[in-house]
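*Asks:* Next up: the structures, one after another.
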Structure P
Amino acid sequence: MAGLVETGPDRIAHGVVRWRRVDLQRVIAERFGVLYHERTVGKLLKAPGFSHISGRPLHPGQDARTIEAFKKASRPR
């Protein structure tokens, strides 16, 4: 399950852009036939060190060159 969480969801296959406990609850039930409460899924995630706070997902159409050009043009603080 850790690999699934680290790679993140497939937007088309899973229908979400980032994992929530309720989404992982559904995936666990589909793959393993085990029904966990949302809070239990949170506890399972916390045990290996996953945090409930995550970064924003990247837009699928985002261009890495544009981002780098923006970073170079920004003034340092």
Structure Q
Amino acid sequence: MTPEATLRTRHDRPTAVAAAVRPDNTDEMTTRVAVDDGGDRVVETTISRDSTAGLRTTVDDYVTNLAVAERLTDHDTHP
């Protein structure tokens, strides 16, 4: 079995955040804008790795990249 995680996060500008994190994706990662069960648009990223440790490390890196993307796409701080 291949360890896999799917992360769904809400953002004010999900399209911009997804576009900002996509360049850092590896071949084992996919990022898209999806609609969650409540009808909200979310950034959805699925990550697969050969090991649980590798998955944990990649998820940690992705969450850091996501936080940076959120800050960079925040239209309130960038005119």
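Here, each number is a calculation from the coordinates, and none is a lab measurement. Quick caveat, the model's predicted, so the values are computed rather than measured.
*Asks:* A value of 1.12 was derived for Rg/Rh (Cα atoms, Kirkwood Rh); which structure in P, Q was it taken from? Don't jump to the answer; show the numbers that get you there.
*Replies:* Numbers: P: 1.12; Q: 1.00.
Answer by label: P.
*Asks:* So relative contact order in percent (Cα under 8 Å, 6 or more apart), computed for just one structure, reads 37; which one of P, Q is that?
*Replies:* Numbers: P: 17; Q: 37.
Structure Q accounts for this read-out.
*Asks:* Still on this structure, I have one more. Given that helix-only ellipticity at 222 nm (-39500 (n - 2.57) for each DSSP H run of 4 or more, over all residues; to 500), derived from a single structure, equals -12000, which label among P, Q identifies that structure? Spell out each step's value before the answer.
*Replies:* Values: P: -14500; Q: -12000.
Derived from Q, not from the others.
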